[in-house]
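Each reported figure results from applying straightforward, stated rules to the coordinates on display, with no laboratory input. What you see is a predicted model, and the numbers here were worked out from it, not measured in a lab. Cβ atoms are built from the backbone, for glycine too; each structure is taken alone.
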Structure 1
Amino acid sequence: MRPAFTDTVFGAQQSFRALMEAIARPGRLQDCDVLPDIPEGLEPAAAAALLTLADAETPVWTDAQGDAREWIAFHTGAPLVDDPARAQFLLATAAMPALATLDRGTDETPQDSATLILQVGALATDSGWLLTGPGIETVHHLHVTGAPADFVAQWSANHAGFPRGVDLFLCAGARLAALPRTTRIEEAG
């Protein structure tokens, strides 16, 4: 079994800080390169995010296969579920499950909603979607390569259910960006 964080405490702290900075500043890229040796099919930022967030009491869904799936199960201790709707944390390495099918919490307990970690091809901030909302002073650009073609429509429906909704981390290599459910996305014109 490949190891997880080289320095368990420092690696987890660095990953947690990157996740919190990303949530506080939607669409801003954060570096999260704390896993030097991960199984094929996993991106460093996505794997670090899942290890930081999941534990033995949080159901996890992933489409990762083989060594990657075993690595996730071993290092998180989380119960792996087959139904994305039953997961508190999800790691999509290939196809993203539809946001409307995921646990969006309830009006009374919106904090119980799912968090999706989505591996994408690339992230950049020089063009792309126009992001607005809490944590963004005016507008922020985020270009995502590899998101589903209907992602903006799915995100609009997710945002409309506030305070319920799914939160999202987009991960490419060792970089990540967050889209909390409060973030609005418009296609750049």
Structure 2
Amino acid sequence: MSRIGKQPIALLNNVELSIGADNVVTVKGDKGSSTLRIHPDIKVEVNESEIIVSRPSDTKEHKSLHGLYRSLINNMVEGVTNGYKKQLEIIGVGYRAMFNNGVLELSLGYSHPIYFVPPEGIEIEIDTKSRKNTIINISGINKELVGQVAAKIRAMRKPEPYKGKGVRYLDEKIRRKAGKSAAK
């Protein structure tokens, strides 16, 4: 049995859930709205203050879809109430970030600056309290999109293992390697 799929999702007072044609689930909250098309075999019901996701049979496919869609709907409810946030840190001499006119400009040690335009629904802020504009805050209501944008920005200059320079998540630990040692 899907243990995740059996758990009900708490529906807060300020969150509305509607199920439209073709199993399209729409969740509206304080931060915005999010939609998701559900597999036709999976059933979503709203009881008083909770959402229940159910499946028609115990086949392997239905079990996996049951847990998947329950998690996706839970992420949507969490996103429209609290939102999601990722933080990136830039480490390196001369590495910095600036956000002007909806475009993120990164100086990452290349001969040219890198420009990144965030997709719709993503907000990017540069933490000016940090030293030399090196912390990037990425936030939005879609968990998948926030993670994808953070991964794209990190991929522009991944942290290297010798000096640790590059773009990393704020809580990420980089395994450092020892450099060459001088032979005597």
Structure 3
Amino acid sequence: MAGSVTVVAGPSGVGKGTLIRRVLASDTDLWLSVSATTRAPRPGEVDGVDYVFLSAEDFDNLREAGGFLEWAEFAGNCYGTPAAPVTDRISRGVDVILEIDLQGVRQVRANLPAARTVFISPPSIDALGSRLASRGTEDPAAIERRLAAAQDELAAAGEFDCVIVNDDVEVAANQLLAWVHNPANEH
């Protein structure tokens, strides 16, 4: 039996990573795809764990060979989801989770039509703004840019198979886990 692919997306600061970590802790048979990037590793990042770090030439060669399910350029670096590890796991019956942006979701849907998509939504834009501010990692102008981008992403939520509002982390994580295992559930 082939595995499935669940693609998770949503605005920055909505808690995608937190929910995915909880889902992976609840079901160790799931596999989270590791994105590739041309940017240099940051202190503490591990190749193959945080990202697959590639040279620009290697990234371009893989892209030209059709080796990505999706890819994008951001701030002078390329990012993408290598296709081979995902398709290998699917063929072995492993359920896969991808965490990518809206543009990537659209590419994955074109390249892997059986992929199921889940949009993680904040309870409100104000709540998202509070979450971003509480991180303490960005100045007010950067937060405003992220909130403007979030408005565009929220407008696209209808493109997804499922929308989960992350108002309560435990509830949202359970909904995501249920969707991964039984996408017929309504959320």
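Observations
- Among 1, 2, 3, structure where log10 I(q)/I(0) by the Debye sum over Cα atoms at q = 0.13 Å⁻¹ as derived comes to -0.70: 3
- Structures compared: 1, 2, 3; top value of FRET efficiency 1/(1 + (r/R0)^6) of positions 77 and 93 (r between Cβ atoms, R0 = 41 Å, to 0.05), i.e. the largest, recorded for 1.
- Entry that produces 4.6 once distance in nm of label points 7 Å out along Cα→Cβ at positions 45 and 173 is calculated, selected from 1, 2, 3: 2
- Of the structures 1, 2, 3, the one that 24 was derived from, the read-out being relative contact order in percent (Cα under 8 Å, 6 or more apart): 1
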